[in-house]
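Each reported figure results from applying straightforward, stated rules to the coordinates on display, with no laboratory input. For clarity, every value in this text was computed on a predicted model and none was experimentally measured. Cβ atoms are built from the backbone, for glycine too; each structure is taken alone.
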Structure 1
Amino acid sequence: MDRVDCIVIGAGVIGLACARAIAQAGLEVVIVECESTYGTGVSARNSEVIHAGLYYPTGSRKAQWCVRGARLLYDYCAQRGIAHRRCGKLLVATCEADAASLETLRTKSLANGVAELQWLTRGQALALEPELQCVAALWSPASGIVDSHGLMTSLLGDAEAAGALLAVTSGVTGAARDGDGWRVRVRTAVASDSDSSGDFELATNWIVNAAGLDAQAVAASMEGFPAAAIPLRHLAKGHYFSLSGRAPFSRLIYPMPTDGGLGVHLTLDLGGQAKFGPDVEWIDDITTAADLGRGLAYTVDARRAAAFAAEVRRYWPCLPDNALAPAYSGVRPKLSVAGEPAADFWCQGPADHGCEGVVQLFGIESPGLTASLAIGEMVAGIISDKPK
């Protein structure tokens, strides 16, 4: 049985960022991914926005790693030639009742260390985006967009250049203690429930669980890992609609946040095409959740277009009729439920949960893409600080 320094479970943007940082620290890394290629889950179904850190409680992991991650990400994209654009974002109050909430967000953002944030009157906002409807806005020039697949391709290339290996169509079915390390059981695509010919085991000193939607299930499969250290998983599906024709905006437009999300916002791709979303559809049924987690129901019901249009017209009244078309959807792993404050990232090492050789990453939703390099940096620090 082969032994490596670290196994990273999951080849989304978080797993790849962790693998890159660990491999560049001089450790032998294998990335295990159950799908046929990297970056097909949560990382492939989002807005591709580089967030500045406006929304998150001061001192939270989300706030700290978003602000640091954005700086790291802009530098990394510039160095590697990864397509991105610092287009900026307008966070808008569409009525007087929202203005007080906008001021609260401004105060929070400044406490989080968000630079260059500017309060705009209605006239100042319309001078930037004439078709916008608002009573006030926050201008965040540090917000932007990125080619998430290009980013993941580069992260994987860096990890492989540092000696990491990627094993696709290989799902983790369990892990058990092996001396002072772990034995990880892996089932490949050629294996079936009645045929174990495609199963294999890897011995490792460290496990990094970056399995996204399946992180709780992976943690529960680790023999001896304390169940109390595994948070409940809650899932929210978010839908996106694309705009036919070009939008009259050159910046990202966000309404005030809603329960479970940031509101149905307007984002642009690198070609200037606009899309709207996501909304929030909480998923309660476990069977449905499992199906969604495996990409079997990423459908977008065209009948949602009317509700989307109503939300969009709050800040863009001139949205043409019948201009929205179903685009794609994603599922976000959450650690809070509807009506509760959004939970922070759970990123725990042995000092937190008491189980040696394990780093668990739970609830890595937005701003996970922005924070990915900061999270990788943190995980590599846990492992390199505690050599086994």
Structure 2
Amino acid sequence: MVTIGLSPFLISLAMVAGVFVARWTLPTILKGTDYVFTDLRQKSYLMIWAVLAGSLWAVGNTLTVFAVRDVGLSIAFPLWNVNSLVGVFWGWFFFRELRGAGPGTAVKVVGGALAILGGAVVLAYASSHEVSASPHRALSGIAAAVGAGLMFGTMYIPYRKAYLSGMNPISFVTIFTVGEVITMSALAVAFSGGVEPIIAQLRQARPALFWLFLGGFCWVVGDLFQNYAAKYIGIGRGVPLSNTNQLWGLAWGALVFSEFAGHGRVTLDMVVAGSVAMILGAIAISSAAAPQGEQVSTQQAIVRECDRYGLNLENAQASQRGEDVLALEAPSHRWWDALIIAAAIGAFLWLGWGAKVPALHLNPGWMLALVLVMLAFLVGCGWVLWKRTRFS
């Protein structure tokens, strides 16, 4: 979308619109609006934190578009993955993660995050082409990517704060999207010359809006899993592990779009080395289960949040164990939930009616295989999460 000349603000705004639809639709499907609003009423002080997190994401997402435009995806992607290290630091600094864990566990987590980041850099270098942008534009693209990483890493502070207090991730992300829409709308209007130019650009980009909506919607599905990861294993572990998504992007690029066709042995060796580094980093973090000392430290952080805001400590601790303490207080679904879902489907049908399929050269066999693998992971991981936590 960047390469065909669409404004970065327009791209980000259209993605946020798709995110907004998904942020309301998926929680409605999983739990219902009554459940969400009951959770929000009990922890209303956290709503401002959710709006703040959404604002940070909107700024970060816009910066990624500038970064991709100026230096390309393969260079920008690993640079904004510095959010791994930012997440590890904030988790330790604010929420006592890794404290009392011992040097072995800390080395696994920090070393794993560094390995994932290093592998991402190697993969980016292997897949990068000569940057044709001017030095000034390349520098601005790199700065945008690093800035995006700082925004993405910092937005997890409100995430973790909310989840230590016992809030359900689907409630948090519902208000999160309010911050996204407000911030992105303000940025688009301010930097595009007003409301009328934005409307004109949206009309001009009508054939591409469906794909931007769809991208935002798919991102929310993955982000929900990431939110549950932040709740149950913390941001120091959850953020680096989620950044292994670059391996998935590599699979699509190499197998479906044949991006490495004709490349030499050195490039392929670098791809293998970078992939192995990321996989080893993920294994290291996954094996770094929180020992007793760190669990005690986490409990202290929960007690601190409950004392600060007058929350029920027993409910907050039960929520951390995966117990759904709100299940008996709110009906599962209301009749108007069906209207929300129908409106979301209607929005996609309307946008899809005028969409144009981009001219892409791809391998349909590998595309089908990767889609099936994605769906298998989606269903399998979703089932495990439901079985153990009922999406609480």
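Here FRET efficiency 1/(1 + (r/R0)^6) of positions 318 and 374 (r between Cβ atoms, R0 = 30 Å, to 0.05) was derived from just one of the structures 1, 2, and that gives 0.35; the source is 2.
A value of -9000 was derived for helix-only ellipticity at 222 nm (-39500 (n - 2.57) for each DSSP H run of 4 or more, over all residues; to 500); which structure in 1, 2 was it taken from? Considering all the candidates, the number was obtained from 1.
Where does the value 38, 22, 19 come from, among 1, 2, when semi-axes √(5λ) of the Cα gyration tensor in Å is the thing being computed? The structure behind it is 1.
FRET efficiency 1/(1 + (r/R0)^6) of positions 118 and 174 (r between Cβ atoms, R0 = 41 Å, to 0.05) computed as 0.70: which structure among 1, 2? Derived from the structure labelled 2.
From which structure (1, 2) was log10 I(q)/I(0) by the Debye sum over Cα atoms at q = 0.12, 0.15 Å⁻¹, for residues 22-93 alone calculated, if the value obtained is -0.55, -0.77? Going through each structure in turn, the value belongs to 2. Ranked by relative contact order in percent (Cα under 8 Å, 6 or more apart), structures 1, 2 are topped by 2, which has the highest value.
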